Structures are given as structure tokens and as C-alpha cells.
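Bear in mind that the values in this text are calculations on the coordinates, not laboratory data. This one's a predicted model, so the numbers in the text were calculated from it and none came from an experiment. Cβ atoms are built from the backbone, for glycine too; each structure is taken alone.
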Structure 1
Amino acid sequence: MKKYIIYSTLFIMILGTLLHFTYDWSNQNPIVASFSAINESTWEHLKLVFFPMLLTTIVGYFLFGKNVQNFLCANILGIITAISFIVIFFYTYTGIIGTNFAILDIGSFFVSILLGEFVIYKVLNSNLKCNKYLAITAFILLLFCFIFFTYFPPKLGLFEDPLAVDNLNLIN
């Protein structure tokens, strides 16, 4: 299990990094948009963590997770931890200093994955009892939200592309 988490962590970091570019590489393919970042909004960057972690959850479940009672709960808690860290860290530091820095954004991506995978490891090695159907429901809800909000983003800052806003400001 420990080796799988280490390999998963590396895989998530690599695939998540690649997903930042796959939408443009695909010539803005609408199917690829479902799981790739389509702009620089915070929401779209959460997909870079969610989809690779979802993929490792699915693979891990079929490899050995069926025999581990809290496997799905551990993974959904790890994913929620990772995406929450990105949101909290980004809005905290940009709120304090008034701007964002790419190095901090990239660093928070990698730290979020490490935190998420650490939570998975700790929960898997705990006595936590959970309802796997609740975990599956949470996975499906997050999956639906990531896909739906790609095409129909709410008018909220989390979904706002700062580059599009900057471009609008240059025009006005």
C-alpha cells in the first residue's frame, strides 16, 4: 500500500502537470475540456488534482481497494484535502499580498498532492469506519461539478479567469 501511494503521488504530479496543457494541445477539444484546465481560474486548476487522484483511486480500488474497508473514504478525504488546500492557500496568500505568484501556485499544487496522499495513507492505516456509498456519492458529485462547471461556470471569483479579466481591463 505504501509503495502504491508513493507511485500514485508521482503519477498525480506528472499527470496533473500535463493536464494544464492538454486542452490547448487538443486544439480546444470540448471532451478534453472536461478533465483539463481550460483557463487560469482557480476552479480549473482544481481539476489538475481531482482527475489524476480520481484515476489512481479507481485503479487502486480494482487492484486492492475492494479488500480495504475504508479505501474509498480515505481517497475522497484525500481529494477533498488536496483541493481545499489549493483554494485556502491561494485566496489566503493573494488576499494578504494582493497578487499571485506562479511559483507559489505551482508549489501549492505539489504540496496539495502530498497532503492529500498523506491523508489517504493515514486514513488507510486508521480504524476509521465509513460508508463507501457516501464516498461514492461524493466522488460522483465532484465529478459532475467539475464537468458541469467547465461548460457552465457560475459568476463567482473561483471560476473567473484572471487572464480574461486582465485582457478586458486592457481593452477598456
Structure 2
Amino acid sequence: MKTKYIDKRSWRRLLDKTYSEKRIETSTFDGIVGLITMKKVKSPLEVEILGENVRVVDVGYQWLQILPKDKHYSITVMYNEKHEPIQYYFDINEKNILELGKARAHDLYLDVLVLPDGRYELVDEKDLHRALKHQDITKAQFDFAYQEAEAVMESVETNFLQYVELAKYCKGEISNPN
């Protein structure tokens, strides 16, 4: 299992950034939200999602990190320089740790990528299988990762709009200095 900090503190591609973080406890959301604005990058990054090349890292791009309490996923909403969402990236996690300044997740390797139109795909299955083979995770954690990914995909399929609205709410909250 790997630990992922939501501030991307050890990411070498990101040469300069601004980062803000906020603990939110409301009826709409309970968790920590972080917002990274990319000021300087080593190089832009494009990834293939559902057969499309999508740029996810470049100067002026933002990543909204949503780390909900008592859930087994975290969401990174990636925005282009025009602040338009370009991808919703669900990390499947064993645990989310809500510590301001050290917010992080115990990542179980498996991810669900969702485009703004709601199309999605399951990715990084090879990483999950490799982690099991190298005993970085147990068989129970392996099975749990698939179970949680299936739940996320079903939720995206039946009500993706809830995540779009959650992202809008969280982005508004972290942009509000109060």
C-alpha cells in the first residue's frame, strides 16, 4: 500500500505551485479539500482516457483534491487553464486521514477515471495485481479494492451529477477565505 498526500509534496513534475487546504464539516460534505494551482511544471502531461489523449498537467491547471471522511475513495478533479473540469479521478483507498497539513490516504492502487460527460474506466489493475504479488497488500485488501471500485463505478453510472455538484461545492468552499 502506498501513502498519498493530497498536497502532492513529492511530485517532481510540479516545480512551482500554490496550495490551499481546508477542513469542511457541513451537511453537504465532511472532509478535507485541497486546491493545487500549477505555476511551473517540468513538462505538460497527457494521459489516455477512454481512447482520448487528455492533458491533465500544465501551467495554470488546477487540481481539486477531495478527501471525504469515512469513505474509501478520494477524488481529484482536474481543471484546465479555463477552470473547466477535464477529469474526475477516483483513487480507491483503504483509509483517508484527515489531518490539516498532512491530509493523506492509504491508496490501494486501483483507480476510476471519469470524463466530464460521465464516461468512465477502471485503471491500474496491473498495479493492484503487482502489489498483491509483491505482498504490498493482502488478498483481503485486493478484494476490497475491487469491491470499492465497483461501488464507485455504479455510483458514477447512476448519479454522476452528485460528484459534479460536490466538486463545485468544494471548490467554492476552498475559494472562500472564511
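Things to note:
- Given 30, 17, 15 for semi-axes √(5λ) of the Cα gyration tensor in Å, calculated: source structure among 1, 2: 1
- For relative contact order in percent (Cα under 8 Å, 6 or more apart), the highest value in the series 1, 2 is held by structure 1.
- At a computed -8500 (helix-only ellipticity at 222 nm (-39500 (n - 2.57) for each DSSP H run of 4 or more, over all residues; to 500)), which of 1, 2: 2
- Of the structures 1, 2, the one that 22.1 was derived from, the read-out being mean count of other Cβ atoms within 10 Å over residues 62-69: 2
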